[in-house]
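Each in structure tokens, the structures are laid out below.
Every number in this text was worked out from the coordinates using simple rules, so none of it is lab data. Here the structure is a predicted model, which is why all the values come from computation and not from measurement.
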Structure I
Amino acid sequence: LPKVHEHDNHPPQALALFEDKRIILVYTFESDLGDGWEDASVHQDPFPIREAALKMGVNIIYFALTQ
């Protein structure tokens, strides 16, 4: 899980809610993936961080659509 902004020294985390052994919800904190999806000029995040946020978002959506 990419750390998009450094607001504090806490690591990025993700939690999932399961029902019948299937993930039905993913909650991320200490990592605002949406900020990584914004235009580069909005938050001044470097390309590798923005790319990691996009990849993580695609992975979450792909997983949701294929399960």
Structure II
Amino acid sequence: MKLRIMNETGHTDLILNEEEMIEQINDHPTHWVFVDGECVMRENIVNVAWDEVNNVNLVPAIVGGTE
């Protein structure tokens, strides 16, 4: 599977297996998880059919507000 980890300076692309993917997701607790383009809640990661997944994006969470 392809993993793209996005951050303020760009992104990093990796090719990982299921175990490595879950490890990377756990290593980035403040990032949103998109599996094949759909946002997945962290508590639902265990329900993902990893053998059917092509791409995962880890995107820094956006927090809105007013000053």
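Identify which of structures I, II gives the largest calculated value of Kirkwood radius over Cα pairs in Å.
Between I, II, the highest calculated value is found for I.
Tell me which of I, II gives -12500 when you compute helix-only ellipticity at 222 nm (-39500 (n - 2.57) for each DSSP H run of 4 or more, over all residues; to 500).
Going through each structure in turn, the value belongs to I.
Of the structures labelled I, II, one was used to calculate relative contact order in percent (Cα under 8 Å, 6 or more apart), giving 32. Name it.
I
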